[in-house]
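**Student:** Listed after this line are the structures, all set down as structure tokens.
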Structure P
Amino acid sequence: MITLQEAEPGSSYQVESLTLPVDLERRLEALGLIEGSEIFVLRKKRRGAMIVKVRGTRFAVGYGISSHISVRKGGAGYGA
């Protein structure tokens with residue numbers, strides 16, 4: 001298991017756990033980012049921000065958030 005921050009662009013992962021403040025967890029939950037959901041890493045930027053795709057929605061996640069989301073490699077994968 002790794003953090004989302006360590007994930008490689010172009011790869012699919014399954015969310016294992018989130019260790020974030022409750023209000024932030026709920027906001028991500030509304031976007032479909034929950035335990036067990038599949039997440040596809042589209043791009044990573046130099047300063048830690050990354051673009052991900054969850055359930056057809058693309059959004060940016062900063063280092064402070066991605067480093068608190070545990071994922072594991074897996075899922076059928078899907079592209080941009």
Structure Q
Amino acid sequence: MSNYQTPQTTSTIEEKIIKLESSVTRLIEYCEKLTDENNTIKHSNNQLMIERSELQTKNDKVRGQVEAMVERLKTMDKPS
């Protein structure tokens with residue numbers, strides 16, 4: 001057996017390398033896209049968590065006000 005590579009074999013190897021490089025490039029681009037999407041989702045999630053916290057705070061405040069009104073109404077309703 002000889003270690004000699006024919007031009008056709010060399011060409012085939014070069015084609016495979018080019019295909020591999022192309023595949024790796026596409027994978028890198030896809031990974032970058034996924035990273036961007038992940039960062040966007042994380043940012044949106046953080047914004048939603050902040051909004052949720054603000055709404056819970058407002059809800060608690062309003063609940064306290066309503067409970068206070070109910071208590072005042074109860075005391076007004078009692079005969080003196």
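**Student:** Which of P, Q yields 0.90 for FRET efficiency 1/(1 + (r/R0)^6) of positions 21 and 53 (r between Cβ atoms, R0 = 35 Å, to 0.05), as computed?
**Tutor:** Only one of P, Q returns 0.90 for FRET efficiency 1/(1 + (r/R0)^6) of positions 21 and 53 (r between Cβ atoms, R0 = 35 Å, to 0.05), namely P.
**Student:** Hey, helix-only ellipticity at 222 nm (-39500 (n - 2.57) for each DSSP H run of 4 or more, over all residues; to 500) derived from one of P, Q reads -34000; which structure?
**Tutor:** Traced to structure Q.
**Student:** With Rg and Dmax of the Cα atoms in Å derived from the coordinates and found to be 34.1, 115, which of P, Q does the value describe?
**Tutor:** Source structure: Q.
Each value in this text was obtained by applying a stated rule to the coordinates, not by laboratory testing. Since we're looking at a predicted model, the values are computed, not measured. Cβ atoms are built from the backbone, for glycine too; each structure is taken alone.
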